[in-house]
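**Q** The next part holds the structures, each set out as structure tokens.
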Structure 1
């Protein structure tokens, strides 16, 4: 369990989203104490262990290369994918994409897209229609340390001794959860990358 991640469970029916205070979380006290410590630690830049943040070459070797047309995606998703055209990802190189969320046959509740963004590195944008998937999501109020379009959001910044960086930004809209992950080029500025992700998030349109 990660302090900024949504805790979710799936069931038949319509999905839901709620923000829960840590004190009201249905979990043992030792788990809550660990979450408090993790939340406090993640408010700065977390020092990642060597090897935890992949290199650009490792990222490019691992990401999918599949590309699908807009018409294909409309058939495979419960609603059209978010538009990134007005964001910095609009003109960026799309490396590939893969289905995410709840999978059934050739359809999925979500989509992950991977981009090469100059000056930043590899950026993954994921969206998941939790309403259509019947997923019930709880996020911890204290872990929400920023906002996206006025909605509570969580940002986590990491860096390792080799100069690699990783920034994760996650938030929830009316029917979708969203996340942006930037795996930075060697020597990249983690704070700048965090600002870039905020700018991208603000320009996403559904």
Structure 2
């Protein structure tokens, strides 16, 4: 699962990193982004856009209006009735500086790439009530991520980002290979304060290593 992340970059930095058109999106660095909030994405047209994180299909709205889906499993992305059309026709990249996971004792940890200040998570874009929504794709964890959690977000290798966005690529097998976990030595992690548990806490202190609590 990926249920919280940070993005310490402004639109100009995002446009440069992903080769995107810099749009006038109202965005400043964030340290504790939560579901239901707006997040920047890179669209298939290589534009930056703000999209709300989380999607509730019609059947879910009827059963439990407050529930929403924030992640989609890579293993079933192209066969799921909910996601398969978006997975083929409307893939996006969710820029990220780091993400948070909680272990079985509810201890929060920050995960980041060793060699990249900004990286891209695989996402799919859907429409709900006339508004664009995004769901982040997750995959099996590598051995580092597995020390804390049974899933990890699908981090796109930089050389695969163009293909992930390409409207011309619709083959589930080729696209699915882009969603494998990154190598173990790409990833590092450390414990952070439980202040991250509250989405209203969104300050530069959030991603700092935790002192004993």
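**Q** Out of 1, 2, which one gives 22 for relative contact order in percent (Cα under 8 Å, 6 or more apart) as computed from the coordinates?
**A** 2
**Q** Moving on. Assuming 0.45 is FRET efficiency 1/(1 + (r/R0)^6) of positions 40 and 88 (r between Cβ atoms, R0 = 30 Å, to 0.05) as calculated from a single structure, say which of 1, 2 it is.
**A** Computed on structure 1.
**Q** Still on this model: For mean count of other Cβ atoms within 10 Å over residues 112-119, find whichever of 1, 2 sits highest and give me its label.
**A** For this comparison of mean count of other Cβ atoms within 10 Å over residues 112-119, the top structure is 1.
**Q** I would also like to ask the following. A value of -6000 was computed for helix-only ellipticity at 222 nm (-39500 (n - 2.57) for each DSSP H run of 4 or more, over all residues; to 500); which of 1, 2 is the source structure?
**A** This figure was derived from 1.
None of the figures in this text is laboratory data; all of them are computed from the coordinates on show. Please read these numbers as outputs of a predicted model, since none were measured by experiment. Cβ atoms are built from the backbone, for glycine too; each structure is taken alone.
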